[in-house]
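Heads up, there are several structures right after this.
What follows is calculated from the coordinates using simple rules that are stated; it is not laboratory data. Quantities reported herein were computed from a predicted structural model and do not represent experimental measurements. Cβ atoms are built from the backbone, for glycine too; each structure is taken alone.
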Structure P
Amino acid sequence: MSRTRGRPVQGHELTRADIITAALQLMHECGEVGLTMRALSARLGVSPMALYRHVEDKAGLIRALSDHVYAGVLQDVPRQANAVLMIRTMLSRYHDAVCKHPQLTLAIFANPEAFAGVTAQLTEQLGTCLEQVATHPLLWRDVLVDHAHGSALALVSSPGEQSHTQALRLHYQQALELLLESIGRA
């Protein structure tokens, strides 16, 4: 069977949205190591070179996935609210996003050049908020982000009943509140 190079078998133009959707699904199924340009192109029914019209390389693909997944973390953050409310909102949303897409977080850890875009904006915004309320904002930023990562990755790696998952999410929120109170006292 012959097909036009760069076009999916279904006959429609390949879009960045198609690539992101397929890449997230592939990453969910196979992890970061299973997300290769070759595997992704096979899933989409295109030549691997067709992907490079939309993303420059694997790090660019991971950045695109990160921008897509984490965009909601910063969306409609109550900017007029106090800094602690903004921090709580961003970290709660980020924790949920990491729980939903843990392999993406691990991929960013494995590909530091993929840390950019929305992920960098989130880190910057968090730091800006912490500058308003903390004596050591960069240290607190790292503590809070590491706590979100650790809690989310632990949550998704411990299979359990819905009640167990809800308990772990509640535990994260309670620990986050303690950390935020500690920032206020410091």
Structure Q
Amino acid sequence: MRYLNKEDRREVILTAAMRVALAEGLSAMTVRRVASEAAVATGQVHHHFLSSNDLKAQAFIRLIAELLEVQVVPDSAPWRDRLHSMLGSDEGGLEPYIHLWREALLLASKEPEIRSAYLLTMEMWHSKVVQMIEQGRAAGEFSKGDTAQNIAWRLIALVCGLDGICVLGMPDVDDAAFNRHLAFMIEKELG
């Protein structure tokens, strides 16, 4: 590997960690596995990150930031469709990110760095949903009512709850039911 300055080498390691996380999950992100993926010595990973959990947390945050920037529907789509896709897209290519988010929730109870990262990503998601609600209101598509912040938290809570039920394999809550319930709540909250 050619010589890299400190920031570039750190970025190489973080990018490798992101690839491992998406392909194999956060639990597979050992220092040895990430070092192998990045083609660096394990000591380099330890040099650039406080701990393996710090590396996991930073990779997770970066991956969720990428997820939140994915545009599933075009800019010309109605705000209702854009909001629906931000809250619960059934775009198949996003499934590795969704699995990662679910795994992070489980790890958050045991690992403080992952908990902090998970909370930060929830706040990032909330900010995006609030922004969409406000833009939809400015465009006259959504009605006024409760604050965008409160509505966003309720919609996110619904999505998280429905996702948990879907993961359990409840026969009455499949992808179609998920989308139907989400559309109903968006209509109820925003007119």
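Which of P, Q yields 0.20 for FRET efficiency 1/(1 + (r/R0)^6) of positions 43 and 155 (r between Cβ atoms, R0 = 35 Å, to 0.05), as computed? Write out the running numbers ahead of the final one.
On the way: P: 0.80; Q: 0.20.
Going through each structure in turn, the value belongs to Q.
Comparing structures P, Q by distance in nm of label points 7 Å out along Cα→Cβ at positions 19 and 163, which one has the largest value? Present the calculation step by step, with values, prior to reporting the outcome.
Details: P: 4.7; Q: 2.6.
Max of distance in nm of label points 7 Å out along Cα→Cβ at positions 19 and 163: P.
Can you tell which of P, Q yields 42, 24, 14 when Cα extents along the principal axes in Å, for residues 67-130 alone is derived from it?
Numbers: P: 34, 21, 17; Q: 42, 24, 14.
Among P, Q, the structure yielding 42, 24, 14 for Cα extents along the principal axes in Å, for residues 67-130 alone is Q.
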Original post:
When you work out distance in nm of label points 7 Å out along Cα→Cβ at positions 59 and 139 for each of the structures P, Q, which one comes out largest?
Top reply: Q
**OP:** Work out which structure the value 2.3 belongs to, where distance in nm of label points 7 Å out along Cα→Cβ at positions 75 and 91 was derived from one of P, Q.
**Re:** P
